[in-house]
Structure 1
Amino acid sequence: MPNTYILISSNVLSSSAASVTFSAIPATYTDLVVRISARGSRSAVVDNIVVRYNSDSSAIYSSTFITGAGSTTGSSTSSGNTSFTFNTSNGNTTTANSFGSTEIYIPNYLSTTSKPISTISLSETNSATDNYLRALADLFRNTSAITSMTFTPEIGPNWLSGSSFYLYGIKNS
């Protein structure tokens, strides 16, 4: 059981940005956690967060997810993707100053085998019909350690000021 979370890097945007990257992730932890509070410039209620590890755009990303949107639910699987995508950053038409929240857990990020990754994300739109919750079980089929990750809005084109991205390393006792 992990007993320490250590902040590796953070980025709280003071102006709009097309992407946020954590690079040179040290190989001194057992697991990684990313916490995101984001709002995109897309003129809509939500925008998708796209993440790529190690700048790898090969078709080696797979996901299984369940989702809820208002009173609608769903689930799906996909494989052969060139990134992971989840739809819970707030768009620019939601309640002012509201942000979508995401947590990504990456166990054993140094492994030389495929890496399972779990993600939970929620948009906070203050609307009964436009709130989104998504839980994902992802698989990054790459045998290299994760040393970088980049987050972009799918449609965007930008993350807005106030969006925050935090990367933590976890050490086991």
Structure 2
Amino acid sequence: MQVAQTTNGTVDPRQLRDALGRFATGVTIITTRTREGKTEGLTANSFSALSLDPPLVLWSIRRTAPSLDSFLSAGAFAVNVLASDQRHLAQHFATPRADKFAEFSCGSGHGKCPVLPGALAIFECETERTVEGGDHLIIIGRVIRAAYGEAEPLIFSRGEYCLPSALAAGSAAPARRRA
């Protein structure tokens, strides 16, 4: 096992990123529409459930992201969880462009936020609050509406998109006991 060593109390950013990459995540596209009608969207794997009661989710955005002001001022956003056949959307929304929605026909969700057809799940949210998080801002949303379908999710691990692979029943090794 490689160890992310500390130097002067800080972990090497590349080693930390490599270690974090071992945690497989789903892939989402977070969308919003400002009060002026400007649409924004970005690919994110920082999405997580926070609470069932009240229904809260969270995600984070870099403080230097060009779309940060739009997400903060809009008051609403949609989390589009991508299915395994939507890798092209993940790549599209991860690439800087003047209008990321010019090539796509989207539905309109809560707050007129774009919702992507074919998404595995969609969470339509009102921004509840933001929390400082180092070089990112954590955005907490109250889920107003959620929808889901049946398909395989798109996964991100070790810097690559991948697909889930189910384990055969009974193939998991027994958990190790700690003394």
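Taking mean count of other Cβ atoms within 10 Å over residues 48-55 for each of 1, 2, which is largest?
Details: 1: 19.9; 2: 11.4.
Structure 1 comes out on top.
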### Query
Where does the value -3500 come from, among 1, 2, when helix-only ellipticity at 222 nm (-39500 (n - 2.57) for each DSSP H run of 4 or more, over all residues; to 500) is the thing being computed?
2
### Rg and Dmax of the Cα atoms in Å, for residues 24-71 alone from the coordinates reads 12.2, 36; which among 1, 2
2
## Note on the structure
Highest-scoring structure on relative contact order in percent (Cα under 8 Å, 6 or more apart) (candidates 1, 2) is 1
### Query
If distance in nm of label points 7 Å out along Cα→Cβ at positions 96 and 160 is computed to be 2.8, which of 1, 2 is the source?
2
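Out of 1, 2, which has the highest value for distance in nm of label points 7 Å out along Cα→Cβ at positions 16 and 136? Provide the component values of the computation, followed by the final result.
Working: 1: 2.4; 2: 1.2.
If we compare distance in nm of label points 7 Å out along Cα→Cβ at positions 16 and 136 over 1, 2, the biggest value is for 1.
Quick check: 17.8 is what I get for Kirkwood radius over Cα pairs in Å, calculated from one of 1, 2. Which structure matches? Numbers along the way, then the final one.
Details: 1: 16.2; 2: 17.8.
The structure behind it is 2.
Read the figures in this text as sums done on the coordinates, not as results from a lab. Every value quoted in this text rests on a predicted model; they were computed, and no experiment measured them. Cβ atoms are built from the backbone, for glycine too; each structure is taken alone.
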